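Bear in mind these aren't lab numbers, they're just calculated from the coordinates by the rules spelled out. All of these numbers come straight from a predicted model, not from anything done at the bench. Cβ atoms are built from the backbone, for glycine too; each structure is taken alone.
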Structure P
Amino acid sequence: MSGEQKQAPADATDTTPKPIETGADAVVRALENAGVEHLFGVQGGAIMPVYDALYHSEMHHITMAHEQGASHAADAYGIVSGEPGICLATSGPGATNLVTGLADSNMDSDPVVALTGQVPTDFVGSDAFQETDTVGVTGPVTKANFFADDSRTVGRDVGTAFALAEHGRQGPTLVDLPKDVTNGPAEEDPGEPRTPTTYNPPETAAPDAVAEAAVALAAADKPLILAGGGVIKAEACEELRSFAIEHEIPVVTTMPGIGSFPEDHELSLEMAGMHGTGYANMAITMTDCMLAIGTRFDDRLTGGIETFAPDAEIIHVDIDPAEVSKNIEADYPLIGDAKAVLTQLQTAMDRSPSADEWREQCQQWKAEYPMDYAAPEDEPIKPQYVVEAYDLATDDDTIVTTGVGQHQMWACQYWSYTEPRTWVSSHGLGTMGYGLPAAIGAKVAAPDQDVVCFDGDGSFLMTCQELSVAVRENLDITVVVLNNAAIGMVRQWQDAFFGERHMASEYPWVPEFDKLAEAFGAAGFRVDTYDELGDAVEESLAYDGPSVVDVHIDPEENVYPMVPSGGDNGLFALAEDQL
């Protein structure tokens, strides 16, 4: 199998860049100047001039099955590479189909640039065919968006969008491209991407504030580091690891922060929050000084605000001042880039906290609340066992993507993450269907790393058409469907809070996903017993191309620990009767 081919131009041996003659040429040149190598999109009428200009470019375009898939693939590409992922769509439904992915990127601060076609400028506002107010629709879910109104400056618009997506607090940006603008005349090279002169995100925190925070942390009896996704986005993982290890401070992570600190280190307490480990949530509840880095303290992490770290002084490091004291009041606000501020803190710390008893307490919680489960051989397969089996069979740098639901939580809890940018999921928006297109974007970004997607049957059904893209592009990804014939997390909540009334959460019938995979041209495997799992793991990982493993798990298995929505993290439930 091979990727999409395009007919070589007659002058294919000429490496001279095509002269810029149109706005579309300038758009493409702006992307090339930014170092873009891959794009994800779906063709259409209003975006066609840009695609025509791409014909002459060496950038690799991956045609997705649906625009939502393009936005998720671009999002995952940005997470794994650290550079903005690019997605393209035409006007009207093409643009609106991107909105879910852009909202997802916006919630998780992932770098994405969306380019959308638009009806000619003179038609805007006339309800023309496939017209939508894309700038208006996407304004609330993008970091910045632009309506391009001049073919001579549209290349600079795209460069600005790229720079804004990448710098400061990362996020999605969009440029809406009317067809007369991309067809219009242009000749100037747009140059390198530049942020506006008025855009000046903070780099370092105020020295006096850093000094005060360092004193508070050094004096703590129960210090704790909370590492969020901002640590990874700021490339601050090495600084975090050095700081935590030198000062022997236990580390918990948010879900987006998974991989920022190695989970096999004795100081790691892993993920905290609604489905975090018992020991992470106990540490958060009992700490007297929390160094929180690159986190927005969302409700899935905090539970009830009044019970979150109730006795702790909070040191909050974030590049976006709007996040500081928004949900949790910061005693020591440190506004700046996580990498730079951690370096400042390291310099300011004149001693480490005396916390031997605290570290012993954290290890005791680990022993008291282990992440274990029963797996009788005569019962249906436990999903936790499946996750662990793939973890054992793959390298440490394997990238895990997921959809959203129970399978997402099991992938969080039972895979051991030791490196950043190996956990790719939808956090703030909770977008079902994210896993497969994300696996495509992740594999394109890191072709030399294994990619395993854990999906649920409900999540997989939402975007399974993207399997056609994985086959066409010959992407070596493994999709593991943890199949319980239900929207499992909804069913779990119905059991706990809605009197076990399973309204619209269970499927009386689901497709045979292994056969569906084969129809797409992928390898398909079905697993019903523990005896079948070992061979399926080995064969699916060994297959050179996309594979789908349909694992029929225990339909009654639920995700624990669990903190009820708005609850006290320290009162997590280990079983349904504790809720």
Structure Q
Amino acid sequence: MNPKMSELRRKAMALPLLPGVYIMHGADNEIIYIGKAKALKNRVSQYFGSQNNHPEKVRRMVENVDHFEYIITDSEFEALILECSLIKQHTPKYNILLKDDKGYSYIRVSPGDWGKLSYVLQKADDGARYIGPYKSSYYVKSAVEEANKIFMLPTCSRRFPQDFRKGRPCLNYHIKQCMAPCTGRVRLEDYRESLEQALEFLKGGSSESIKRLTEQMEEAAENLEFERAARIRDKIAAVKRMGDRQKVVANKVLDQDVIASFSNDGKTCFQVFRFEGGRLFDRESFVFDSGEGDSDTEEFLISYYTLRQNIPKNIALDRMPEALEDISRWLGERRGGKVNITVPQRGEQARLVSMCRSNAAEELAQQKGATVREFSVLEELREVLGLEKLPEYIECYDISNLAGTENVAGMVTYKNGKPLKSAYRKFKIKGFEGQDDYASMAEVLTRRFEEYFKAENDGEGFGRLPDLILLDGGKGQVAAVREVFERMGISVPLYGLVKDDKHRTRAITGDGGEIAISSRRKLFAFLSKMQDEVHRFAIGYHHSRRRSATFKSSLTNIDGIGEVRAKSLLKYFRTIDNISKADLEELEAAPGMTKDSALSVYRYFHGE
């Protein structure tokens, strides 16, 4: 804890209840955070009170505060303007700082008769033809990819006419996305026509392109050039299909920005979709260390639109910023007209926001080696159980025995929604004989957390705390393990997986009763798969223990062979069959064997 916490809180409590900007300094007087407040005393004193409700980002910042200063303003709006100016000037490390790294992009037509379309970030003096510049690299990349597919232009590294008939056409030819000039059967004039049509499509958009292509098709038909007219007809159909696909994404979309975020494990990803003319023309993604609070949306908007000159008339968000009126006013002054900020609840706009948030989740998921599907089921599990954080690391336990013999347990681990087999563990029940699933589960979890305390929280294996523990069983198992948690001071969410009479996952049980999951298909499938996996793992270990015990018991029937030698023989020869086929010299050479004991084993399997 910050040793100056009490002093800082005392100074914060002496602040006025007026709007203003506060500036946090580190030990070397460096500015580490700048914020605004409607009432300085209330806002700043929150930082130096209890740290339990603060996200990790805020706790880290408070730990490094040496002193603070403040500036009183006439209104909260003036505080917002001043905050933006100071953040831009000082770039504090704990504020959301975005870099304006959006350079210009160009459409490039390579030199020569058989030119190819591509997108580049810089012009070069290479004899190529460049169209641009464009501000949105996303738009240029997407548009060039569309044009190459529609007009069947090559995207490979082959050169023409040098590489004519030097190899078979690639897959793009067979799926009708390339006319395959490499075959040598495409006329240069037809290729050039397709290239120019593609450039018209890129310059004029789909509607202008369709109009121009239709004129060319009718002209070809009048001149009885039916093959050419048919080719143009196919291109018109492809352009329309591409337009229809775009409408699925942006049907009746305003000129607007759509912004949504997804947070997990101390990181937040903001996704921005930018629409213009009813078409998605740009997409941006930003990932940074952050807490899970709503205030990040406000901070992101300030940082993002400080860097952008073209402010849209409409902005759709997934959550409403705290200082909505001030931010709308600030954006309106930058735009020179009113800016509408909404959080849509239904219809097309709500669907766009949901899609934007899914892309933000996908971005974070990819960074963690997961998929958005896996993250979505973990998000659903968090919602159902009311967990504070996403259950990224889950441990699940099951007991297996046969009438109280060879009593064992298995633990499987899931990380980011996927089995982490390197973290699977097996337990042999040691505390008692006979069948008692409650006592067995209590023993296993006791041993697991004893290992956690030994490892001193090193973050690996038993040295880390899971985000969630699931038990194969009902209230009895949960109650038995709950006593262990209370005794050892463990605070981890704990639930049981209840099965029906057909041994299928039916519900989740905890201290507050059962939670049905049958209506949630993805969550039901995920938990059923996990319960089946831990059962398979536990019962597999149980079977191996029984086989080992059977092998050992058959060997211990031999004179001079006890449990130690039986175990040593099995380890050396691997199987009973190999032992039975071994000759006397091989038996004598085995670890721990004498001539007499080897002779006893040989006679047992081969007779006198």
Structure R
Amino acid sequence: MRWWQKTVVYECYPRSFLDTRGQGTGTIEGIRQKLDYLSSLGTGAIWITPVYVSPMVDNGYDIADYCAIDPLFGTMEDMDKLISDARDRGIRIVMDLVFNHTSDQHPWFLESRKNRENPRSNWYIWRDAKVDGSAPTNWRGIFGGSAWTWCEERGQYYLHTFAKEQPDLNWEEPEVRKALYQCAKFWVDKGIGGFRIDAITYIKKPEVFLDGTPDAEDGLVSVHNMTANTPGILDFLHEFREHTVMGTDLFTVGEANGVSAEELPEWVGEDGGFDMLFEFSHVNLEFKKNEIWTRPDPWTITELKEALRNSQNHTRDAWYPVFFENHDKPRCVDHFFSDKANRTAAAKAIGTILYTMRGTPFLYQGQELGMNRVHWDNIEMYNDISSLGQYELALKEGKNKEEALAAVHRFSRDNARVPMPWNSEKNAGFTEGVPWLKTHEDAEQLCVQQQLNDPDSVLSWYRTLAELRRSHTSLAESSYEEVLAEDEDILGYLREIGEEQILVLVNLSEKEKTYKFDEPGYTILLESCKKHSPGILHPLEAVVLCLKMR
């Protein structure tokens, strides 16, 4: 097995992690100062969301220079020191590549927009207006509004899957791909451990751009439905791999919203474009048709189990990144459980699955504290561009302000982006200045300082899970076999290698459950309720058993 298959990846959102300069935003130095803390969670790689030069329209995902550090976060010297000090602790740094689009302030776009004859004229996606002067198609951007913006200089529209400040690159242009690969190689030469590649399913566009059937009151159709996973995209990904990481020990993990579990074998492994792929079936259960926050679909634990099962089954010959949170999703204790659920028990249940399921665990910052959603009472408190777009769309659909805000409250990306609570002091120990985003109302109870010495805390549970994973190689290297598959509420599976067989049982419901399993005897390795009874699981109980082999 390769190193990244046996470790834990911690996703760090630098802007909200730790401020070391009193400026109100986190720094690269803040990450370096917490390396020992991250190591205690079993971390062998830290995925850092973008810290490149950026106007910060989309919190760094609008990049103006792929090979420079934004002064907001520090300097290139700070990054070099982080890479070096992390490696000394056996931790690799993973960079976030945003190759579907750039900032509209990137020199490439500034040149491309000048006219139709310049050397980079074809580096972005330009189209003439319709006869009536309107946008080339009726596509809606991911953040709301038209996916097209008019450029007076050039006399054409440009496409942006996300915000208008994030024009899409034209991957059909060989010089674009060559330039992007050179940017990736810059970081490979720095000694990083891998890449997470953002929004990769959108890089290939259809040959012909057509209108789609409107799916909302704004008369537009989601650009995702019109462009995601266009045939031919895998050719681009194979080329990217060949020119950047092939022959190294780096790993690549792609963000692939819209790729189904059944399609995973085409995308990952020796013949795929990536080592691992984030597919979102288990975290998008409430958005089966489109991701409009006011229209969530009901879902069941059985559907969650089925989604996880499919992902496991279709990566038996490859590898899976296990995750339940990231910087774009709500906190899992709210997402997967009711408002009445015990938050500590829920966090421990999800954490147990994260660290014991087959694959590489991806832990998002604050998840190890059981952080939940924020409780902000007006839209002005939100920073997330997607939240603001969804709010406006809700109003256009006839929702009142309370209904629109309720949808934002439930699904906003800011839920995951509030500053990390380190202690019970000013601004939760995140900054001595004014935080760029309001700290969590429950920071004093959630903070690291409060949980460190509490053996029953979520943080202590995660540290115990990390130690369990280190001491039992079967949790990293063994096969995966689901048990109790027909049970509506219990997720159960066996991990077996050599003479070691581990059984994991997690009751995902908020009621007591009985089960039948032919156990030849066992030793309890971990139990979240401390009073495990054979054949019974308390609400949200998680238990890890080492079975005595026959």
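For Cα Rg over 2.2 N^0.38 Å, for residues 213-340 alone, find whichever of P, Q, R sits highest and give me its label.
Q
If helix-only ellipticity at 222 nm (-39500 (n - 2.57) for each DSSP H run of 4 or more, over all residues; to 500) is calculated from each of P, Q, R, which structure is the one that comes out at -10500?
P
Of the structures labelled P, Q, R, which one yields 27.1 when mean projected area of the Cα convex hull in nm² is computed from its coordinates?
Matching structure: P.
Taking 31, 26, 19 as the value of semi-axes √(5λ) of the Cα gyration tensor in Å, for residues 21-324 alone derived from one of the structures shown (P, Q, R), identify that structure.
It traces back to R.
Between structures P, Q, R, where is mean count of other Cβ atoms within 10 Å over residues 229-236 highest?
Comparing P, Q, R, the top value of mean count of other Cβ atoms within 10 Å over residues 229-236 belongs to P.
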